[in-house]
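I've put the structures underneath this note.
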Structure 1
């Protein structure tokens with residue numbers, strides 16, 4: 001089966017692993033100064049972000065010696081959509097005439113969340129900026145006064161809205177949603193091929209071509225409601241018709257979608 005997560009090629013460097021499966025891109029294996037290469041740290045496109053490894057207060061990294069800064073634009077794209085936790089920033093803010101920093105998060109070309117702001121004070125201590133968002137993201141834009149802040153310890157993949165299917169599609173399957181919004185109304189979409197199908201009244205699409213509704217639970221209901229922990233699980237009877245299907249859950253209240261799972 002397919003399980004949610006950002007795939008990491010064996011050759012990726014500059015990564016450490018935090019709690020709850022998080023990936024931390026610390027840039028500390030990079031030497032000198034240059035553009036961050038495409039694919040580095042699981043980021044497919046860095047749009048000209050630069051790294052450097054020498055001391056320059058107050059642009060101190062969270063972990064020495066390297067950090068990065070944007071040139072012209074603050075965008076970066078993930079190699080695979082997933083959750084984005086946040087990053088460390090250092091430099092100057094409004095006390096020195098420069099803008100606060102905040103994050104814009106996108107999925108499928110649509111803005112899905114804007115973070116809170118941090119106002120750097122030029123002391124060299126720096127601050128963590130939390131994304132404040134547990135949904136799926138494929139691109140981030142860092143907004144601030146470019147040239148007067150640095151970023152370090154970019155962190156992603158700490159869980160999120162997840163669908164997992166285990167068992168035997170010919171007999172029975174255990175289906176579980178985790179990491180969702182408490183009490184959210186959810187539906188399941190299924191199909192046989194990757195692609196897109198719009199979700200009515202949500203402005204997003206599932207990642208399945210010509211998707212149909214996948215009925216859940218012993219009563220074959222179209223909708224389920226997540227519990228207070230943002231979770232829901234059930235056992236579904238199988239059969240040959242249920243094998244090798246792509247399945248995705250959609251939060252209809254918040255217009256969020258899980259990973260695509262394959263029936264085992």
Structure 2
């Protein structure tokens with residue numbers, strides 16, 4: 001049976017530490033490397049429902065894309081909303097690991113999976129890392145084998161999300177007939193990289209969510225913009241990571257959280 005530390009070492013190999021953004025909080029954030037890891041669970045976010053699932057199922061290691069905690073905590077008590085989940089996990093002996101921006105940028109990470117899922121060619125980072133890792137870096141960019149209309153790209157994005165079990169509507173900036181050849185990708189809330197996609201001469205940028213004024217900028221700069229929703233843009237990668245870990249560590253029971261869900265509901269009136 002592997003230890004928490006052995007699984008952490010493997011995760012650090014998948015998503016190297018130097019790939020983390022300066023502001024991020026990644027790695028083993030809670031727990032004991034020497035503890036055995038019989039049960040491992042993955043999730044996008046350690047919500048209250050996910051934390052309760054981890055405790056109920058006596059999970060030894062919880063792998064959450066989004067860090068917990070993200071910002072420093074002054075107190076850790078069961079009564080404090082900001083620290084309650086940390087207290088629950090710690091009191092039940094659940095370790096927590098977060099790869100966050102490291103997994104966004106890794107050579108086999110979320111943005112790379114998106115680029116491959118859309119059948120892009122000549123895939124490379126939108127912003128290469130300064131470290132000697134040519135395959136790693138922020139975002140991804142690539143080209144279609146032949147230009148597609150924005151509407152056709154929307155169909156490809158929807159097909160990919162449907163394939164990974166995330167049936168979600170898209171928000172789109174741009175005319176349906178706009179021809180798309182070069183595509184930039186940034187999972188999550190990566191609308192701040194819109195300018196980098198424009199500099200890279202991308203015809204389209206795909207991300208999870210964006211601020212209103214960045215959508216206006218995309219419209220004015222005549223670059224297509226597809227918003228999948230933050231949850232949909234990243235959650236599938238943790239189903240895949242759970243499968244990868246279960247194959248690597250056969251003695252572990254590994255699964256993706258069964259209680260996690262998208263907080264958004266659609267209401268059309």
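Every read-out reported here was derived from the displayed coordinates using simple, explicitly stated rules and does not represent laboratory data. Bear in mind that the values here come from a model prediction, so they are computed numbers and not experimental data. Cβ atoms are built from the backbone, for glycine too; each structure is taken alone.
The value 0 for helix-only ellipticity at 222 nm (-39500 (n - 2.57) for each DSSP H run of 4 or more, over all residues; to 500) was derived from one model only; which of 1, 2 is it? So the calculation was done on 1.
Where does the value 17.6 come from, among 1, 2, when mean count of other Cβ atoms within 10 Å over residues 58-65 is the thing being computed? Walk me through the numbers on the way to the answer.
Numbers: 1: 17.6; 2: 24.6.
Traced to structure 1.
Comparing distance in nm of label points 7 Å out along Cα→Cβ at positions 50 and 226 across structures 1, 2, which is largest?
Of structures 1, 2, the maximum of distance in nm of label points 7 Å out along Cα→Cβ at positions 50 and 226 occurs in 1.
Across the set 1, 2, mean count of other Cβ atoms within 10 Å over residues 146-153 reaches its highest value in structure 1.
Rank structures 1, 2 by distance in nm of label points 7 Å out along Cα→Cβ at positions 26 and 90 and report only the one at the top, that is, the highest. Each step should come with its number before you reach the end.
Details: 1: 1.4; 2: 2.4.
When distance in nm of label points 7 Å out along Cα→Cβ at positions 26 and 90 is computed for each of 1, 2, structure 2 gives the biggest number.
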